Structure I
Amino acid sequence: MDEESQFIRVHGLTLLANLATVIYGPGGTAKSYFALWLAGELARRGIAVAYLDTECDWQTHKIRKQKLFGRTQHEIYYYRIRRPLAEETDALRRGLEQRGIRYVILDSISLASSGPLEESATAIALFGALNRIGVGSSLGALLIGHCPKDRDDLFGSVFFQNNARLIYHCARIDEAAGTWILKTRTIKSNLTPKDTIVCFRFIFQPGRVEVHPADPAEIPELADQLPLADRIATILRRRPLTKPEIAESLDASVDSIRRAINRNKHRFVVLPGGRVGLRTKDGEDSTDDYQS
């Protein structure tokens, strides 16, 4: 297995192909809508998905899916969980195997657990149940969690975080009426860079919901939160610049710009005359994409 096969990339968001990914945040951030949209994106790629629902009902998800995808058919298997996941594993495993499921979405951690969320045994039991249905071997999983009211941590025992290999915190940034940005930030990652920010724009219209990738660098509230290398790359998309010009544009020191460029030589190239440009995907430098 090559390294890239460990991941599923969805418009900049990384999911683990055979391990557990957690996304959590406060209420009102459309986590369930986002998870259903992700399920549709995975199914569109030929990955059969099971949506394990502890909080809602199939009619609600059917309406949401129609708003997201219209009449498009997807291979998404809906399973209503009415007991802790640990009590459903045998029947669930058989159903997943029969349908050739390769990815599961658990909505949510709280109601799928079999005890107080603050206790380590509860987290261990939930991840043990996930292992028994195939997560960690033949299945990947996205788990939806919640925040306490007074802070941005994943609610429950630290063992929920310890057992997940990749964790995102999500937050909502309001724009115009009926439109907002879902910001996801990598809180923990054993296999990918930390503090990565990936955004999606939700547009709610009568009878329809649209989800589109959004560039964090173009969102005023987020631009300063991006790693310096990402901010450099954003301004170099327009044209190559010298290091002092980059520093002036980003209100940063020339030394910090130089260090960021030197640490990211796979992204940047110093062109004749000292200007800095972006490398193309194949690693070669190019100025053809720039307009004077």
Structure II
Amino acid sequence: MKKQRGDLDRRWKNAQKPWTDADLEYLDQKYGLLSLKGICRYLGRSPNAIKVASVRKLHHGMKISFYTSQQLAEILLGSRHACKTIVYYMNLGWLSGRKSYARAGKSVAWCFFEKDILSLLRTRPWLCNLKRMERHYFRSVVQEEYDKDPWYTCDEAAPMLGVKSPDAVQRYIKKKWLLAEKCPGGPWQGQWIIRLSAIQEFLANDPRPTKQEYVALSKRKLRFDRGLPVRLSIHWSVRCRFCGQRILVMAPPSLKAPRVEELLHNLYTNGHCSHGLRCTVDLKMEKERSLDAQDNRAPAA
């Protein structure tokens, strides 16, 4: 028997009943995040009723409760065509997101929530382009992070570190003297981003060799190129100030007696004597030890 026009569909228990505030609130929160069948089953209304109520009562569509990748690309990167970059950040684990039930052309739209976007902007604000960002709450968050701790590229950080070429800055990063993060995209394989706090820490504990060390290395290389013998180390007999034991210490020839004794106690008497009858001291060992100590303190900070 054919259904007559106006007959009620018995599957929807709340058909033709007035909408309550609780129903509209549920529809406002879940529309686009849950499947349309699930919302119809919970509210007891047909799909057409859900669509009409969203337009006439809530005055919005399915994408109002979250940000899509296209919207986020337009806000953060200044171009709506950079939505693949937003998805790339999500694949790297920097941004949390998931698929929604709203359509975006032939595919399903990605959905991102405000708390996850703020977490990304607090940890990696240099991903955004401040010059191209439109006036938005997210732009004020990025500007606040920049005012708190600015970030620079290798070209901008080179004069701050007292070098002329950005290649020197990249060498410092490669040697783990300078903390930096890689920003994906752009020419080649992205560019390094250096925060002001990392530059200040580098200058406070400058690990670069001094001028005297450079001169000593150049003289040693010159003698070696001429075929002359080169002295690699000198043996010292040093008494430990803690245990009183005499130690045979092997050190570079550029170091003087007070510096040899200082390095010995810095490397081998940190709270307790860990030296033997013979040991070796070097400036590189002290630098590696200081870097390891900084790495161990970093998680605690």
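Every number here is computed from the coordinates shown, using simple stated rules; none is lab data. Please read all numbers here as calculations on a predicted model, not as lab measurements. Cβ atoms are built from the backbone, for glycine too; each structure is taken alone.
In this comparison of I, II, the computed figure 0.20 for FRET efficiency 1/(1 + (r/R0)^6) of positions 118 and 270 (r between Cβ atoms, R0 = 41 Å, to 0.05) is attributed to I.
I have 8.0 for distance in nm of label points 7 Å out along Cα→Cβ at positions 14 and 238, calculated from one of the structures I, II. Which structure is it? It must be structure II, since only it matches. Assuming 8 is relative contact order in percent (Cα under 8 Å, 6 or more apart) as calculated from a single structure, say which of I, II it is. This figure was derived from II. Starting from the value -13000: which structure in I, II was helix-only ellipticity at 222 nm (-39500 (n - 2.57) for each DSSP H run of 4 or more, over all residues; to 500) calculated from? Checking each candidate, the match is II. When Rg/Rh (Cα atoms, Kirkwood Rh) is computed for each of I, II, the one that comes out at 1.02 is I.
From which structure (I, II) was FRET efficiency 1/(1 + (r/R0)^6) of positions 222 and 246 (r between Cβ atoms, R0 = 35 Å, to 0.05) calculated, if the value obtained is 0.45? Answer by label: II.
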